[in-house]
1. I have 3.3 for distance in nm of label points 7 Å out along Cα→Cβ at positions 135 and 175, calculated from one of the structures I, II, III. Which structure is it?
2. Work out which structure the value -5500 belongs to, where helix-only ellipticity at 222 nm (-39500 (n - 2.57) for each DSSP H run of 4 or more, over all residues; to 500) was derived from one of I, II, III.
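Rule-based calculations on the coordinates, nothing more; no lab input. Because the structure is a prediction, the values reported are computed rather than measured. Cβ atoms are built from the backbone, for glycine too; each structure is taken alone.
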Structure I
Amino acid sequence: MDLEAFYHWGVIGETAIALIAFPLLFWITVPYGGRHTSERWGPSIPARAAWCLMELPAPVSCLWAYSQGAQAGEPVSVLLVAAFLLHYAHRAVVYPLRMRSNGKRTPLLSAAIAVAVNTLNGTINGLAVGHVHLYGPEWLADPRFWLGAAAFVAGAAINRQSDSILRNLRKPGESGYRIPTGGLYRWVSSPNYFGELVQWAGWAIATWSGAGLAFFALSVANLAPRARSNQQWYRARFSDYPAERRRLLPGVW
């Protein structure tokens, strides 16, 4: 199978995964460390190691796929793939090193599923910007590029700020959970997920690709059910949890 055929089938496959996962994950809460962890999912590994294991395949597969493409090394495509790789460098290395795992564990099964999905996602997005689509210098003057880039940067900033608030809720050595406040936590229970969705919507627009759209759909399918589960968990645990907070989208849901 040539690269373009693999790309198109990969986009179809990832879209199908998103369509199946979206309703399924509202019914099944997948444990991923910390809250929602369940021993029913079998053997587990430390959460910090799980994060590295789950996230690293995306940049590795993306870089490999990009390097195989006919557009590899073109200036605009380099800019686009660099944005993808920088995000995952943070998620696979920086974020796990900074997280306060406090003995939290992640089921090996859910980590293995994430490895497979991230490998597919990294591959098709690497092919999108390195082979399938041609981004000449004129793309830098296209409104889609600037709109997408602005959303990507804004979403990343929201995601980082929200993660920082969560990380600093407890002092070193402390355990237990608290109600997060500040930033977009004023309006939603999972602003870190909201930021990530804005970021990948930006990626889909900036690349104007089927792979980017499939990635955004997969992100919605994964993060919307998580946001619902998070809010249910908070409300069950804290009687004073703010009733006005939405799950994911400020003022909407």
Structure II
Amino acid sequence: MGRAKDIIIKPISSKDANKIIRELHYSGKVVNNSQLHLGVFLDGKCGGALQFGPSLDKRKMLGLVKGTLWNEFLELNRMALADWLPKYGESRAISQSMRFIRKNYPHIKWVVSFADGTQCGDGTIYRASGFYLTGINKSMNLVKRGDGVVIHKMTLESNPTSKRKELGGKSYYEITGGKYDLESYRKAVNGVLLPGFQIRYIYFLHKDELENLTVPIIPFSKIKEVGASMYRGQKTCPISVTGNTSDSQSEDGGSNPTVGLIPRITNG
């Protein structure tokens, strides 16, 4: 593993994590309801961040593992590392983060994350880090606007009545007639739909929870078989990033400080 073994993970402020993610993540966006922010350090210098929090559609995610309570899982919302970190830095950062969560938040049973097979990659680092592949879904949920900005339909649908600059001050609902209609939005912003895949992975912090998984474990070879393979994007991944959640979580709202997790942290 070389110098990657010298990487350490420790909590950082949401402000610092957001700055890192905005600078390094291919989306340029953060998920404001992330609750746990971990910095990636080598020789005392921070070269990346991982952000964990609740899934946007939490009720749907709960059903993936039978018996999971509302506060017993997290989503890896964002992960981004600078290129100067050593080889295998991503897998080291993930393993140390999972160790941190297991120690300080023993009630968390599992972590879900999504690889963005539309803009970035198919999750190579997850497969190398002990995650199980549990979903490969075709995605037609991203619109690249005429100004080059990429936006996910869930960002629009999470705040459908908010006034939007790219719509000339109108809301999403105003240009769709009060419906969820991505095509109307696409036309209004002179955009194009970006076809691709959203690939779901789960990591079990409590290994015995694997038997409660309610969906099949998919062999990694299936990714290539269905045409979902993508590595470092070939489009928009000039730096070392993991394409968590794409842009499916809105930047609106959020919580600060870490509601629901801080009381569980122990020293050490």
Structure III
Amino acid sequence: MPESAWLAASRPWVIAHRGASRRAPENTLAAFRLAFELGADGIELDVQLTADGEVVVLHDAMLDRTTTGHGPVWERSLADLKRLDAGIRFGEAFSGELIPTLAEVLDGLGPHALVDIEVANYATPFDRLPETVASLVQARCWGRQVLVTSLNPIALRKLRRLLPGVPLGLLLAPNRPLLERIVTPLVSPYDYLLAHEAYALAGKGVATARWDLPIVAWTLNDPSHLETLIRRGVEGVITDVPEVARAIVSQATVAR
């Protein structure tokens, strides 16, 4: 396993899914700030490339669900995206919240924050997102604090070469095509298995995946499921409710 601040952090990690996304608009600076206030050890975020090669933090390939924009992210420049509102669809209180760049997120976080970057170029799998993410991480000396994850084996293979000291996580999702679920673990480098909640609870899933590696479970919001997996000793939980997960982790620690 590459040397990493993730290894030094207490476990199980509480990782806020797209920030504190039950209380603030997902993948925004407001959600990330709130996540740490609620006790998260780290945040999970999704990145994509703009038409002019900038890395923005946004989950969907299309702008419609979470912003006032429409159409594919990759067809718009950063300047275009910065004119959109990424908070109003969540609630009036967040009107004016902008789509952040990855650089803005990393520059705004404290020196001890852990960040799980999902390289989400699934609609454009051969673009230069891995190279650009690697460059941003290296320029800021953020390698020790970053875990990089993806469903895209092409991205993971590039990232192993570009960021050899950064741990990689392979995402396992039951809604992906069967052939993809079988082949991707065979051709991808990874140090952590990021297993969907259903797989993690069952303790198994895709047979070709390395289930002997440390497991991070996602996305866990049910307190009973959180308790079960924390008791089983998963490496971390990705959750929309970091305050709930933090309380359960704290109780489990006291019980020991």
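1. III
2. This value belongs to structure II.
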